[in-house]
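Asks: The data blocks that follow each hold one structure.
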Structure I
């Protein structure tokens, strides 16, 4: 076991690559919903009028609308949306819409470092937006002019009232001067009062002169509202971009969730994440019926040779016995057993392939095995090991032992001490003994046989074996302190090949091939074996 808990950044890219179609579908859905929204969501048109605000007071300073001087543009921006201005705008538009609702459709901004108000108006059509913006600009200026004129009139009235009062006082003072004796203190005091009153009247008259007839200019519409060329909302670009981004985000999220929930083994990295030592990349092997003809081709053959080298390197003295067990798929495990046996035998090593699989016998499927004794007969002491061993004619270094003539190999037969003796005897007469067993998810045969061998090779089928099945297999082997040489992920190529499978003959001591006999002879042999089994 190794520490395979770390996850590289490339793994996330691999998740997205494997599930690109989910992301693509979600992106298409997102863009489709955005297009549908463009058709359903009401369109809003916006037009803008620019108004230059001028001072109507004594000071003409405009401090960018951000101060409390004569003209404060922030205050003026709020006045544009006031009820008085909205009422005037409604009269201009000849609308029956509520004043409050009409004012909500106005948006006023102050461009930086200017004395300009940008008055925008939203409507459900282009003409309405243009007319609304222009109406509010006109109404604002009219209201501001009226307020300024009223203030000016109030100032004039106030000054004239003060002048009138002073003139009355001056008249009374002049009367006192006329009555007072010449050179008297009373006369001098009245003359001083008269002089002061005259000075005040003169000052007020000076103030009144510029106010009388003054033309009030509250501001100017420097840019009239224009007819919008298109709707301001919804924005097609923004909506489509949002739909695409939402689809992309949702697709990535679903891809990671499905990857999290997907427990299937895909490649060696999945085994390494479980702490197993993956001996090579994914190996592509032919189905059992074709494994004897050609174990693999192309990259699959190279990966199979790498698996052979890695497995032999784990064995003491590059020889011994190995249990090949799949965590879930019986066909993949058997296909690896046959392909591995053929590959090692073709390299010159003497190999014995034993079918101890109680679910499916790979030897009969992969090779042209005649009806003869097998492992079941050896375990029952009804045949010796030599009689059950066949030599593959096309691969001289490969011998095979089928499950048995009557096909009654059961797990109970694998529990006795005879199995260990058989494997040891085979190991003494061959370089490598490969034992094909049933998947660990089906029974505990692998756990039983691994104690009689040097170790086990754990096989997982790509896109079929699940992580919990691999962990269950490791748990079985761990409880008997078995050695796991390594693990491998395989793909089974189920395309049928036209070449005939290699034929298996009698033992290597030159026994005649049972398959070459006549039909009566074959029938006698089958009947004899059936009688022994009973």
Structure II
């Protein structure tokens, strides 16, 4: 017999993957965003049910809540290296795995009952084995649930409640993170299309789940539109996985009274159900009406993708930067100085299309190192950024250039003794030196009293560049600091930088508006 996807969900309950089977677990209802805080609290509520009775629905609901929390943590760890994220995943890992084994057993029981008659000897043998295993796993799950550290979970919930706000729902950074998971899942989709082997389809199922949970958690508005299709695709792939596991269970050892003909009939039945679901998946995901195409169209492209990638980098800067006010001042100074140098054509570097993007990103990220390693912040920042994947819309060369700008914005000057820098092309070295030099000088200017970029202006003469700076301190200490701060930029430009203090621009005082007298007619009406 053939069971369609919708009919199958009704027959089997959830098959381990239909996570909206019970009415009290429907996520993404209209007007409601169920974020991390909701799911962490939900874990504790569902935990009590499992402790009382580990029936299939209770196990399923607790596992769903845990999976949502762990999925958000996996996404956020890429943006925010706070140890609370891996701590949360670690705390729930053992319970999640134990519940998974129990849930898989319950799911297989549903499949066996659906695909066979009561008198089938193979059905009786497998159900007997699964029943014994379910009892054993249920007892083990109860023990793990009883030992779950509720106090530790509540403490992590309080910490992560605020850190989850680093990625506001339905904003650019959230779109970017969803797009990363979409692209990863699409690659797994392409691999699965080239083979019928269970491993490829299992990995695709995991990729789709990651994308779905990211959209649900971070893009609730899109989940309102995409949720049903995402759930259907996940259910189809979940059924394929269940059937692959059932086939393995069937071959794990049958009694001698099970005829080869009967076993062959089981294999054919499982293969038919599996083929039906794969074909349904292909109908939904191939061609002009592909769901992959629909989802991709709903996420950033072109200039919006560049903005989304920058928003994702800003989230990391916000997570790690211990002094955001200082970083904001340096950022404004660096961008204004960069613009002035570009205007006077101080160097071809500033005219390059990618240079402003590099300058913006480096100025945002230059302060992340202190939180990673106070003794060598610039190297710590370099190492951290190297571990990140190259952002979408960035080339590998651009990302490597950015990493080097952050590395050399302070500390030792780049040179031949630095092997990674020495291996770069001459043009790459010039870009790094010029942009890192802008950051170095901007940091020095802030320390010397230039708190705002207002009034900063760059002028060009025959043999020097004049930088006018409102608020610049005049002292021996400031002069020494500025000499060190501008050295890399001067070397890169091949010209002297003359830093000239100028009076701050007068503030415009807004006088209160004088009330006009009312006309006689208006006064009379009052």
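Each value in this text was obtained by applying a stated rule to the coordinates, not by laboratory testing. As the structure is a prediction and not an experimental result, all values here were calculated from the model. Cβ atoms are built from the backbone, for glycine too; each structure is taken alone.
Asks: Name the one structure among I, II that relative contact order in percent (Cα under 8 Å, 6 or more apart) of 12 was derived from. Working shown, then result.
Replies: Values: I: 17; II: 12.
Source structure for this number: II.
Asks: In terms of mean projected area of the Cα convex hull in nm², for residues 121-160 alone, which of structures I, II is highest? Present the calculation step by step, with values, prior to reporting the outcome.
Replies: Working: I: 2.5; II: 3.8.
Comparing I, II by mean projected area of the Cα convex hull in nm², for residues 121-160 alone, the maximum is at II.
Asks: OK, next. So mean projected area of the Cα convex hull in nm², computed for just one structure, reads 38.2; which one of I, II is that? Let's see the in-between values first.
Replies: Details: I: 48.0; II: 38.2.
Going label by label, the one that fits is II.
Asks: With FRET efficiency 1/(1 + (r/R0)^6) of positions 177 and 273 (r between Cβ atoms, R0 = 30 Å, to 0.05) coming out at 0.00, pick the structure among I, II it was computed from.
Replies: Values: I: 0.00; II: 0.30.
This value belongs to structure I.
Asks: If helix-only ellipticity at 222 nm (-39500 (n - 2.57) for each DSSP H run of 4 or more, over all residues; to 500) comes out at -16000 when worked out from the coordinates, which of I, II was used? Each step should come with its number before you reach the end.
Replies: On the way: I: -16000; II: -22500.
Derived from I, not from the others.
Asks: I, II: which one has distance in nm of label points 7 Å out along Cα→Cβ at positions 233 and 425, as calculated, at 8.9?
Replies: Checking each candidate, the match is I.
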